[in-house]
Structure formats: C-alpha cells, structure tokens
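Undergrad: Please find the structures below.
Since every read-out is calculated from the coordinates, none of them should be taken as a lab result. Please read these numbers as outputs of a predicted model, since none were measured by experiment. Cβ atoms are built from the backbone, for glycine too; each structure is taken alone.
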Structure P
Amino acid sequence: MSKAKTKEKHAGRLKKSERRRQILLELKLRPHVRISELSRRLNVSTETVRRDFDTLAADGLISRAYGGASAPTQGYYPSLDERSNARIDQRERIGRRAAELVRDGETVMIDSGSTTVQMARALAYLDTPCTVITNSIPVAMTLGHGASQVLLCPGEYLAAESAVVGTETLEYLARFNVDRCFIGSYGLSAEGPSESVRGFAAVKRVMLQRADNCHLLVDAEKFGRKGLAIVGGLEEFTSVIADEQPKGDLLSALHTAKAEITVTN
C-alpha cells in the first residue's frame with residue numbers, strides 16, 4: 001500500500017462529524033476555505049472534502065464556492081423575538097391544537113421557532129406528562145418546570161434564535177426514537193417546507209427521521225414562500241396544522257401526499 005493510501009486509511013478513522021466540525025471551525029476563523037487546502041490538512045482526498053462540503057451546504061451551514069466554501073450569506077430575516085410579536089393569535093391557535101395531540105407518556109421532539117414556542121406554552125398549560133427533546137432554549141425553559149421531562153440538545157448557540165444547531169445537535173437527536181415531532185418552517189410550497197436560518201433544515205430533517213408521527217406547524221403567511229434549504233417532502237408529514245386552508249397547487253400537493261390538514265378556529 002502506498003504512503004498516500006496509508007495516510008488516507010488512518011485519516012478515515014476520524015469520524016465524518018468530527019471532520020465536518022473542523023471545516024465549520026475553519027470558516028469561523030476565515031471567510032473562505034479551499035478544498036485542496038483542507039484535503040492536505042485533514043489527510044483525506046479532495047473528493048471526501050467535496051462530499052463534506054455538499055452535505056454542509058445542503059444543511060444550510062456553508063455556501064459552496066468555486067474550489068472551496070465560505071460562510072453562508074443570508075439576507076435579513078427577523079429574529080425569534082421579532083417573529084414572536086407578529087401574528088400572535090394565529091400562532092397561539094396553532095400551538096394549542098398541536099399541544100392537544102400529545103398523549104400522556106409520549107416522547108416528542110420540538111424544534112425552534114415562534115410557533116413551536118406557542119405550542120410549548122400550551123403544552124405546559126395542559127400539564128401533559130411527556131418527554132420533550134428540543135434544540136430551543138425558550139421551549140426548554142417553558143416546559144422545564146411542569147410535568148414534562150426536558151432534554152436540551154448540545155450544539156452551537158444561535159443568539160438571534162435562542163437555539164442550538166450543528167453537528168453535535170444532529171448527533172444527539174439521532175440517538176432517540178420518538179412518538180411525534182413538531183416543527184415549524186420559514187415557508188411551505190408544493191415541494192415541501194423550507195428553511196432560511198442556518199442549520200435549521202438539518203435539525204428538522206433528523207427530527208422527521210426519528211419520529212413515528214410528524215407534524216408541521218405553519219401559519220398561512222408562509223404558504224407559497226420558499227427558503228434556502230428544503231427540509232423534506234410533504235409525504236413525510238402526518239399532519240399540517242395551519243390557521244387557514246391552503247389553496248391551489250399547495251392544497252393539491254398536500255392531498256397527493258396524504259397529509260392531514262388541520263385548520264384551527
């Protein structure tokens with residue numbers, strides 16, 4: 001075996017998650033990293049680094065660029081606090097309906113967002129004994145003093161979202177099998193829900209994979225909107241809980257996907 005292949009074999013012992021964590025760290029220190037440079041530094045092939053880049057880009061954690069990658073650049077998107085002060089009545093109704101789905105003793109995952117925080121408040125009011133796994137600090141704080149047992153994910157802290165994301169968050173979520181997950185989204189089109197907050201799409205994907213029943217909480221303002229990263233197809237959802245009935249192509253796509261549509265009143 002050649003020296004180059006031996007080096008590649010030994011480097012392969014490094015977990016993919018650790019290698020990708022190193023790539024994200026490099027992008028915190030520099031605005032751009034090159035495939036060839038990381039290949040030498042990590043002692044892996046350029047194809048391995050390219051696959052890492054593709055995965056991180058699909059998760060919304062980096063932006064691909066010619067010969068390398070850079071930190072993602074995003075237009076202005078309101079913070080969690082700003083979003084929480086808009087369409088409050090609609091979010092509260094959606095949150096209450098979602099909370100009513102949780103049964104005593106169930107284990108659920110709840111992601112970060114203004115509507116899922118409303119769901120957490122409703123769940124706390126109902127005092128349903130359950131286990132909640134979340135990447136949202138407000139969700140954890142809301143449920144932490146009641147009948148719920150709360151498990152807060154580790155990860156990189158996003159101050160504007162009061163949430164954690166990243167490789168450690170995904171690895172932690174992947175350890176569990178749960179009865180239900182409840183996620184929000186930046187937008188909802190016939191292609192499925194999508195996200196614009198860095199790292200959120202990847203968190204939602206893992207939650208969908210680990211849950212027996214998947215519920216999307218979305219207000220009508222987001223119908224037809226598309227974010228940077230697709231979360232998944234409509235067929236992955238047990239139900240969509242919204243404040244208004246979807247129309248047109250979106251309604252047809254939901255019917256085709258056999259996702260139950262629950263409209264709050």
Structure Q
Amino acid sequence: MEFQGKVALVTGAGSGIGKATALRLAAGGARVAVLSRTMEEVAETRDEIQAKGGTALAIDADISDESEMARALERTIAAYDRLDIVVANAGINGMWAPIDELTPDEWDKTIRINLRGTYLTLHFAVPHLKREGGSVVIVSSINGNRTFTTAGATAYTATKAAQVAMTQQLALELGRHRIRVNAVCPGAIETEIWDNTDKRNVESVAIPVKWPEGQIPITGGKPGKSADVADVIAFLASDTARHVTGVPVYVDGGQSLLR
C-alpha cells in the first residue's frame with residue numbers, strides 16, 4: 001500500500017495506459033480521480049476500482065479546455081482535499097500526413113490536445129501539489145525522442161518531444177517545492193490509441209527500411225501491455241523514486257534501440 005493516504009489524478013483514464021495506471025495506483029492505496037472526455041468509459045474505470053475496494057472519482061473533461069480543467073481540479077480537491085500525484089496521460093495520435101498535406105486545423109488539433117492539454121493539466125494541478133510536494137508523470141513516447149520513423153507523424157512527434165522538454169524544464173522549476181517531474185516514453189503498447197489515428201498518403205513520405213524480425217527484442221516482437229507502463233509510472237510516482245526527477249524512462253522492450 002505504497003500510496004496509502006495519497007490522492008492521484010490520472011487523465012485519459014478511460015482506457016489503455018491511463019486506466020491501467022489508475023487501477024495500479026488505487027491498488028496501492030491511492031484515492032484516484034479518473035478523468036476522460038467520455039464519462040461512460042471513465043465511469044467503468046471508477047466502478048472497477050470501487051469493486052476492488054478502492055476509492056475513485058469519475059470526471060469527464062476535455063483536457064484542452066481551460067474552464068473544464070479548472071472545474072476538474074476543483075472537483076478533485078473538493079472530494080479529497082489534497083493532491084499528491086498527477087499522471088498526464090491523455091492524448092491522441094491525430095492525423096498522420098505529409099507536411100504539405102497536413103492542414104492547419106489537423107496540426108492544431110494534435111497540438112491542442114497533446115500539448116495544451118498537458119499544460120492545462122499541470123497549470124491547474126501544480127498549486128495543489130505545492131502544498132505537500134508530490135510527483136508528476138507525463139506520458140510521452142519513443143516517437144519524437146528516440147525514433148523519427150513514423151511517416152507523416154510530424155505533429156504527434158513534435159508534441160511528444162515537447163512533453164519531454166516540459167518534463168526536464170519543470171523538474172528544475174518545481175524542485176524547490178518538492179515536486180518531482182518525470183516522463184515515460186512507451187513504444188508499441190496494446191491500447192486503443194489507434195482509434196484516434198488518421199492517416200493520409202503516408203506512403204509517399206515513408207522511408208524504405210527493413211526492420212529485423214521481432215523488433216521488440218524482450219518480447220520476441222509482441223507489443224507491451226498497458227500494465228507494463230503503469231508499473232513504471234507507479235514506481236516514478238512512489239517514494240521509492242524520491243531522488244528521481246527530470247528523467248524520461250523508455251518503456252519499449254528495446255524497440256527504439258533498433259530504429
């Protein structure tokens with residue numbers, strides 16, 4: 001029960017890495033505010049936590065909307081009167097297309113959700129973290145940090161690189177308040193993020209590369225599980241990682257080392 005007495009906010013908690021993380025933190029004793037744009041999904045996460053004896057609050061909010069995120073944090077504090085852990089996980093793949101075909105609206109949507117959403121999450125959460133100190137974990141990606149081979153994913157990789165830059169910038173800025181800030185950079189993970197991925201003419205900008213068989217060495221080519229990432233997030237959020245800050249941790253089974 002390493003999170004006994006702690007309160008966590010997890011965005012994008014309706015499925016995939018966010019849901020697995022919420023379940024993992026709750027299993028460790030945390031009271032968890034689970035946030036998603038879709039109440040039906042996040043209510044299922046809440047119900048699953050409660051069915052296992054945990055405590056959870058379901059919140060529906062668009063992470064890119066200032067007023068909705070302000071209210072989300074108000075609801076969290078009203079319910080639990082503190083905040084110790086923030087997992088900024090919500091995001092989309094968005095449109096993947098050649099840069100001269102990617103429209104400004106498509107670019108803006110990815111930037112708005114992935115980057116503005118991360119900013120707003122922390123903007124409203126940090127004042128509460130300052131009360132007791134705490135831990136922030138930002139879910140980035142190997143894309144934009146170790147690998148640049150996803151054809152047409154310019155907007156996505158830009159946001160993922162920026163999230164790691166935010167992690168390192170804020171680790172210094174918030175250190176004086178005893179707030180640690182780290183990032184996880186997953187590789188191929190079995191999640192629902194492909195449901196919000198659109199592609200257009202990516203073949204025209206793809207680089208012809210032949211990957212080795214089993215490009216995820218530690219699993220013989222099989223994608224990782226959401227729980228694999230959640231366990232690393234739990235470590236970074238816990239007091240066991242009390243001297244770890246400003247670090248991007250690659251959770252990819254060695255995949256990015258081959259690219």
Structure R
Amino acid sequence: MYDFNYTKPSSIPEAVQALGADMEAKALAGGQTFIPVLKQRLNKPTVIVDLSELGLRGIAADDKTVTIGAMTTHHQIESSPDVQRLVPGLAKMAALIGDTQVRHRGTMGGSLANNDPSACYPAAVLALGATIHTDHRSIAADDYFQGMFTTALEPGELITAIEFPVAEKSNYEKFRNPASRYAMVGVFVAKTAAHGVRVAITGAGQGGVFRHTAMEEALAKDFSPEAITGIITPADGLNGDIHASPEYRAHLIGVMARRAVAAA
C-alpha cells in the first residue's frame with residue numbers, strides 16, 4: 001500500500017466534509033473491493049474516510065417498501081426475515097455473494113457505489129426499480145447506473161439507503177466464476193406493482209448492468225419460462241474474456257433468465 005491518512009467520522013455531515021475537502025479522499029465501506037485495490041497499489045488515496053460509524057446499517061419494512069441502510073452487510077440482508085418474505089430474490093442474491101467472510105464484511109452501499117460490471121446488487125436495484133437515497137437527494141435506479149464503474153453520484157456524495165418496492169415475484173440466478181464467485185452472468189427477474197415486470201442482467205454487458213426489454217415484454221404477457229424460450233440475446237456489446245465469449249454469455253442470459261422465472 002501507499003501511505004495515506006485515515007479518519008473515522010461519526011456523522012454524515014462530517015464524512016461528506018472530509019470527502020469534499022480533498023479530491024483524492026476515498027470512502028471505505030466494507031472494503032471487500034477497496035482493500036485489495038490498495039494492496040495492489042492500484043489506487044493512491046491521500047485520505048481514507050471510514051464510514052462504519054455513521055449509523056447506516058439496518059433494514060426497515062412495511063407493506064409497500066423495504067429500505068436497507070447503505071452499510072448493511074450481505075449477511076444481514078440474506079438473513080433478514082423481512083427481506084426473505086417481501087423481496088425473496090434479494091435475500092437469495094445476498095446469499096450468493098462471495099464467501100462467508102465477504103458476506104459478513106461487504107455492504108450493499110459499497111457495491112452500488114463501486115458499480116463493478118460483475119457485481120450482483122446492480123441487477124436487483126435495476127430490476128426492482130429501487131431508489132438510491134444519498135446525503136442530499138434520491139436517485140431512481142434507471143438514472144443511477146451510467147456505465148462500467150460509473151454512477152450518477154457526485155464527488156463526495158454518499159449513499160445512505162436503498163429503498164425497494166415489495167415484490168410480487170422476484171428471483172436471481174447467477175452463473176458464478178468458480179474462483180472469484182463474481183457473476184459471469186446474473187439475471188434478476190422481478191414483478192412489482194409499481195414497475196410491472198423487469199429483467200436486469202449483470203456480468204455480461206460491456207457497459208455494466210442493463211435491462212432486457214424483449215424478455216420484459218414477453219413476461220408481462222405470460223410470466224413463465226416458456227414465454228422467453230425463443231428470445232435470443234445478441235452477442236454484440238457483451239463481454240468476452242478468458243472465462244467466456246460474448247456468444248456464450250448471450251446463451252447464459254437465456255438459461256439464467258428461464259431458471260429465474262421458473263423459481264420465482
């Protein structure tokens with residue numbers, strides 16, 4: 001690692017001030033991406049702002065929404081009775097992230113702020129039409145994701161909570177890289193009263209998470225695996241690497257989507 005200063009603010013205004021005072025300051029949430037990046041000297045922050053004392057953990061639910069604090073861990077999400085009951089696909093997604101150690105440290109807010117193209121949570125947020133709340137505004141999911149590692153967040157802006165509508169149907173299926181357990185292809189399928197049927201794909205697109213409108217239209221008419229069996233996803237614009245070609249990822253999108261619908 002390079003040398004850096006460290007601060008642990010006790011309030012959101014203090015954290016925002018610390019991040020805004022130095023353009024090279026970086027926020028630390030669960031650290032499951034950021035710490036390896038520091039160890040490999042791929043980032044050189046002047047100040048690390050630890051967000052662990054800001055009181056941003058916890059899950060609140062009513063009959064219409066489930067609101068999750070940005071610093072809530074994957075384990076807390078997967079084991080929450082409210083999430084399991086009201087948005088079961090989200091609980092399943094959290095249970096599929098990394099390993100036990102990662103799930104007890106990693107946070108939803110950290111994942112969404114980083115917006116890794118292979119991360120799981122962006123697919124849930126986009127498919128469910130969630131709202132990302134920050135220290136000074138609310139951002140709709142369709143406006144939040146702006147490309148690989150790019151979001152609508154402004155410099156120094158902090159995610160405080162993510163608000164999900166209760167799902168009538170939801171499920172997530174993921175084809176995992178056997179080493180990293182990142183999604184080579186992940187598909188989240190959801191049906192909500194607010195947004196109807198939405199399908200979001202992670203791990204496959206060169207620009208990060210995206211919606212599959214052809215599948216959405218078909219499932220809105222007939223929510224069954226058979227309704228999307230004949231839909232072919234074009235390989236153009238999909239990722240190709242040592243793990244899978246664009247054509248293979250296109251095939252996996254169909255397979256994972258049908259499994260997600262069947263289980264939902």
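Undergrad: Which of P, Q, R yields 0.85 for FRET efficiency 1/(1 + (r/R0)^6) of positions 49 and 169 (r between Cβ atoms, R0 = 30 Å, to 0.05), as computed?
TA: Traced to structure P.
Undergrad: Tell me which structure, out of P, Q, R, gives 10.4 once Kirkwood radius over Cα pairs in Å, for residues 97-144 alone is calculated.
TA: P
Undergrad: With mean projected area of the Cα convex hull in nm², for residues 113-232 alone as the yardstick, tell me which of P, Q, R scores highest.
TA: Looking at the calculated values, the largest one is Q.
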